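Take a look at the structures listed below.
The numbers here are math on the coordinates, done by the rules we state, and not lab data. Source: prediction; values computed, not measured. Cβ atoms are built from the backbone, for glycine too; each structure is taken alone.
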Structure I
Amino acid sequence: MKIDDVISAACEELGVGYENNALWFEILTNQAIGTFNTATKLDIYQECLKTQDSRICLPKNYSKFVNLNNKYGHCWVEGVDFSIQGRYIIFSSKLDIPDELEVVLRYKGLALDEDGEIYMPDKWERMLVSYICYKYSRKYHKEYPAYIIQDYKKEFSQQKASNG
């Protein structure tokens, strides 16, 4: 199952348009995956990336940080040398990191299919859709009765527990 499948299912469940919600729903999907005990579902990857404006864009299948170093073995420390904000590693301005500096990122991430798209177990669909629906209905709470919002939250919690 791909993220687009989850987003489509959530749009269908909520009766909302894909185009207006896809980006936010992708962020919510990644948030839900981040809260899930996915350790057994994650593989370790290593990628050579280049810096731009003292930052690095994280791979789309990124889930958890392992380490970051340059080709000479210098290792940077999270929280001291850089922070992870959204989909980016942001270096401290004190380091004066040049553009195009090659770094090696080791991280844990979800599997990729032959097209380079994130692939998730099919059994996660209900969990991820219910999380998106919960967050959406909570934001637009005037359109949803409280019991519906709580049903989505409960379903997410139950699915998360059963997939653990």
Structure II
Amino acid sequence: MALKTRHIEQNIKQIQRTLRPDTKYLEKWKKTVDMVHWESNSLVTRHPHIDPAKIIPKSSTSDFPANAITVRFHSQKRKYVGVYIYGDVKTKSWGHTPNAQTYNYIDSKLKIDLPTKGYNGREFGYSFQGELPSNMDMESLKIALDYIKDTVEEINGN
């Protein structure tokens, strides 16, 4: 009987850990979701759960914010969505005074295409291009992709 009681006690502790909110995870979730910006389109602007302060105007990808995650609908009809994760801004300079030249650039970028269907009906999974910026870890990446995918499904009425 002692063995059974011990297993029950271990299971109860495990259930309590599962039910108790993990404050570190919740903080990471909030911080990661706060990094997400949405490029403006009619679907995004009408969505009630997207903060209008997080909607940016249509622009070139080079104008997307640094240290942020930007979501762009490439095709609203096909639900083709790209996620752009940008790292820190770096400054490069060359030449000597008074003819010195400088410019700013994003140190590391990752572009992710969410799962979609092709014109021929073939389904495609996630597509990754680039390098994950150092300001984000794998858990934050998963949180961001889950949040974005759920929101896109809400937007598209799935």
Structure III
Amino acid sequence: MKRLLAAIIILLVLGFAGEAFATWTLTPSMVSKTKNYILWKVVCTSDAGALTATDLVAKMSDDMKRLVMGSTQMVMTVSPGTDTVIPNTTIDVTLSNEQGTAIFVHTGYSKDVDTTGILLSEDFGAYPTVFRLYYLTLNDIGDAGDQVTLYFLCWIE
């Protein structure tokens, strides 16, 4: 009986600890490449809180890093999840450079339909280049498991 009670307590503690340490899941991947253009995306899965500034380069595979690092980020698409992973609210996106300086800050992207043709030069005055670090910050978009996918069209030399 004591062992059963101890096992139940351990499971409860681990269950609560798992929830307390839940984090967003960021999954970057390549979509396509042609000559000097690449299209990559990052699927962002919520933990039911805001995403603090997180380095996207650190989440990339080595092959993806070789393509994205040094690329000029030109256009972004914000694509909210659908069905069971649709956000509960609009989406706020902040991109920051290697120094942690916000170079793109926009709020209120639709939670229901894609927003395309977003010029990443709007705030920075130039198209940002990815070096070693490229930070993403998102607002709390709703429940744990809600998703938004960001697509980046880039120029590579």
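A few points about this structure:
- Which of I, II, III yields -12500 [helix-only ellipticity at 222 nm (-39500 (n - 2.57) for each DSSP H run of 4 or more, over all residues; to 500), calculated]: I
- Winner on relative contact order in percent (Cα under 8 Å, 6 or more apart) once structures I, II, III are ranked, highest first: III
- Ranked by distance in nm of label points 7 Å out along Cα→Cβ at positions 108 and 132, structures I, II, III are led by III, which has the greatest value.
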